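Computed from the coordinates by the stated procedures, all read-outs in this text should not be read as laboratory data. Values in this document were obtained by computation on a predicted structure and should not be read as measured data. Cβ atoms are built from the backbone, for glycine too; each structure is taken alone.
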Structure I
Amino acid sequence: MITARTLHSESVLANPRSRGAREALKTLEASERIEQLCNLEAMSQIHAWKAEFEPDRVVAYAMASTKLTKGALEAEGAAFRSRKQWYGLRFRCEMAANGKVAGFQFRVGAAIPRSEWAAHDLPPEH
């Protein structure tokens, strides 16, 4: 797994263009807020790691249920979409007591065949 050296979700959310996302996060219950923050971190980390990926969506529970412990979200069967193609993803997202991402590790998997998208509720478009 790749360990992030720089975390991005806080700076992404600080951008004035992210005002809507910041407001929406406040309305979510804790477990959903953690998942959304980790999904945001995943998209940013994937793009920073390999710029040809332009993730626009992550589904943490696509291929397997997530595991949420007191300090971390583990998504062994996640998926992300980049340029209209879904890819497998595994990540561990560690959370600080203040609700911010404190650590992140990930591994990008292979492209998921289009024939499997519907079975995992992976939409071809937004």
Structure II
Amino acid sequence: MSASAPKLLLIVEDEARMAHMLKETLESEGFTVSEARSAENAFASAESDRPDLILLDIMLPGIDGMSFLKNMRASAWGKKIPVIILTNVSPDDQIMEGIVRDGPSYYIIKAETSMDDIVAKVKTTLGIQQMQM
């Protein structure tokens, strides 16, 4: 990453193992990472910390990820925060409607991608140049 301050990412994931893997991988790439296990906690964290990007699961306890995204986009502070959806749920009509309306940057099926792909999409979304070795 660049010499400027590290980008803050918020991982919204109720599955502890997945959240831990994401956090370790992204921190090793120089990002600052915070976590939330529910949409309610994520909303409070995002409102106070204003992350540079949110990695969002759809299937969360209580309020689901798409409802979180809709509520965040309705707030003045949340309109422009990029969101990458990471889920094991194939998009149905209701999810597609939310995607069109609320505009996540990417919709990634966890089982069909690697950590390297997720890191690449995070960097692309944030406009970070990737150096090839």
- When you work out distance in nm of label points 7 Å out along Cα→Cβ at positions 9 and 89 for each of the structures I, II, which one comes out largest? II
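Match the computed value -13000 of helix-only ellipticity at 222 nm (-39500 (n - 2.57) for each DSSP H run of 4 or more, over all residues; to 500) to one of the structures I, II, and report its label. Provide the component values of the computation, followed by the final result.
On the way: I: -8500; II: -13000.
Considering all the candidates, the number was obtained from II.
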- Message: Using FRET efficiency 1/(1 + (r/R0)^6) of positions 17 and 81 (r between Cβ atoms, R0 = 25 Å, to 0.05) for the comparison, can you identify which of I, II gives the largest number?
- Response: I
- Ranked by distance in nm of label points 7 Å out along Cα→Cβ at positions 25 and 41, the structure on top of I, II with the greatest value is II
